[in-house]
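There are structures below to look over.
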Structure 1
């Protein structure tokens, strides 16, 4: 089986993890700050907090921005459920903005329409979470302008996008957002096995996320309510969580960062080759954002079903049966039973509905060989003939 994605682990990654196993610190040691500093330097951002998952990063980002009961957070239906669940964890409600039919990211036009309508009835969002699907950057400059006009905060869900660029600047620099979140799941651009990070340029948000990540505890006397009892002393000054990343994970991530640019370059080479080899088939290949450089986490095709006799499910099943581990990113969040109980209906998001009926993710990872890619394309030609 050729999977749709997988980690790329080199000997230097293994050596870095083994070195931690032989060290004094398996958690709360020097590797996590070093990993955070490497991300901060790469992304040109002031503060980075490595955590145990991107879901945790989204959660503390929402809390740091004051999301709570009575608030509403908007995101896109075409994302993993965590982009919406993070608001629900805070006691807020969630709503969705349909996608752009070309980029598959949140539609700026639909966002503006919904904001105008919501302002008229007093239901504007506290936070909007655009998602850089497959690493292709959203129109962040336009979203930023809307954020200023309609007074909401922005969390970039860049789980797919580390190593990408927007307007020739690294995704994660938070130029057009309050907080940016990355994922380091094994199929992502770099991995820490499980893990994520939250980035910000705002010192106040940084202080809040630092507390939220680690039980709400501080050893900084300047933050304490009174004098310290001694060098052993700490205070819990907020209700936080145990969302820390271990030294093992951070060592792996720090090692992977040295190959980040190579990973993304290789992903683009694979995508360019797919574009050429699939050009004559009844499908739509991914459109690149002209103002950005994708992290290229996923290579998503859309079947032109009106030009073929097979159904979407038949094509998907046929590829799986011959050993091509295709996937579908994503089932619209509004279609999930949990969200249907809230009253959401996929019919209210026609572009997301159409996307779901046509999309298939092909294998995309740096270690995918030309021979494997040839096999994927040959079998796809065979299935679609």
Structure 2
């Protein structure tokens, strides 16, 4: 039984993790392997051999499943299929096949590996790959299809999907170190590595979406204020700011930094509204001003590299949004400054007259009270968190 990983095996964890994360946008596509692999999956599930249709995005496969027999179908579908849509394969069928393989894999690994090793690989491979998978793409596609009342939202693939890259990466690691020797898993792994991102599994047909050509993130969340956060080869894209999805039209207006604050405050989705406020022409200050707020104090400090760190104290009176007068400290992020980035933080503080009062209150605790005078002596990034 494997009681602990060797140094080489520990190094392999990162290799396997990076391999499956890279697969999320891999353009190394083997369509013949995909067709053969999908046909094999249908065979072991005892389902009729399907016509495998490979398209460029999850939206295309939704449209393909909906429009198999219609004139307005996309060209790729029209060239391959001119028959009516079949019923979706019952998920119970796929679940039975999948659970059989998963249980075989689990039994083989548990027999050869101590629980501590299992947990180590699960945490450093499985969970990290899971965090990279674009769960937002599914929701965005489903919502787009739902907006057209004439279309049906088909269930995306049961296990033949990037959603399960986490399990594949975990099992792949134990295969590579010789613990797992399961032919069904190896066949399924090769099928996924051939370029499957999403599938729709129908009786007689299987639609396959290839991976996106680009994914952009910040702090492990979908984000880009210059390009689509996710883009597929057919042009279908998902737009997001710090993990919050936006319709393209609204995203375009927000990132232009020209959207008036009164218009931003009318955005219904609160998460979108919060993100949009960060892109107001003058940042959060535009919001403060829209609520008749005023800057009552400001101060600059120098960090260890003689970079200016700017602080402001804002007072906002009782009004449409706030039921009483409130105060906010607005300040540069010292660690971002050190990286050459621009980032501001805002936090609510008690009624204060000066920046020093507000910031010293924010840094004080019951066991360590910092006076405004002492706060002024603290050096940003070194003494301030």
Structure 3
């Protein structure tokens, strides 16, 4: 059986990963469950999957669960330090990196340093710490298997192709506001932005999808995962979310990956790689599709896309800064402290205040991340 650590088990990717485990109980055993604050759900998960360890990163949540914990066979722990410790002490075949935001960087790096394969859903890890991730991976030989539907699609398109590719065609649904005017975007409320037309995802990534920042982060992720120049990554808005991405080759051939808009499918491929296993998840019927359309994104309406590309091309610490500013801005929008179009404006201001430097250590990355969050929070406060 493949021994798993699921980091972010109570989030959208984490819960769907456990649904994949349910689909193939003979293939997987859950050794570690880690979550932030949803102690009720992680408690239920622990009672069902019987891991060796449960880790909560939020002190209050840990104390709530500890107050009612009775299972002596499952060790309940608090904090990132303990999570990093047990990753090194527990026999594991794969770590599922599904923690949202920059908090997922440390355990992902730790897993790679230990030589443990990572099924990566936390794109912020590569965006903010790409140099460190690549170095850790090269030293240990551990594999990164992409969980993002787009990067899983690209990975699969490249896997069976012969010859060098010339371009990655990264598809985007366009989010819920692709038909909005720029003026209408200024009036968008959180409740509207949280209604994605095609995908069921967590709150932060759903807002990122609405601003197209998610696609910007995916451009940076694709650059690191597939060693491709930014100029050879093209974003195409594909509202139907049937083609999850494509790869163009030098001879003009294009290979694409099609599938249902269901994250359990790329999660399963990462977990069972290189095997393909029959499942009960939804399938698409090509005969019932009314049509597949593609068009270029409107970069004026959605400036986050170019902000991410600028950060990626500049490199060094700027992607870390951009990512931190975006996380603060998105939360401020969800809390109704700033407007929808204030998100890219705030991110751009924080980026302009920063002079990029090479990232040479995790401690340096954390310091830059922390400083960028403080600057971002001060800009949010200044809006009031």
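No value in this document is a laboratory result; all are computed from the given coordinates. Treat the numbers as computed from the prediction; the structure is a model and nothing was measured. Cβ atoms are built from the backbone, for glycine too; each structure is taken alone.
Of the structures labelled 1, 2, 3, one was used to calculate mean count of other Cβ atoms within 10 Å over residues 189-196, giving 24.5. Name it.
Details: 1: 24.5; 2: 19.4; 3: 14.2.
Of the structures listed, the value fits 1.
If you rank structures 1, 2, 3 by mean count of other Cβ atoms within 10 Å over residues 29-36, which sits at the top with the largest value? It would help to have the intermediate numbers written out before the result.
Numbers: 1: 19.8; 2: 15.4; 3: 23.6.
Ranking 1, 2, 3 on mean count of other Cβ atoms within 10 Å over residues 29-36, first place is 3.
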Supply the structure label, taken from 1, 2, 3, corresponding to percent of Cα pairs over 38 Å apart with the calculated value 15.
3
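For which of the structures 1, 2, 3 does the calculation of P(r) over Cα pairs in 10 Å bins from 0, in percent, for residues 13-52 alone return 28, 47, 24, 1? Intermediate values should be presented prior to the final figure.
Working: 1: 28, 47, 24, 1; 2: 26, 32, 32, 10; 3: 28, 62, 10.
This value belongs to structure 1.
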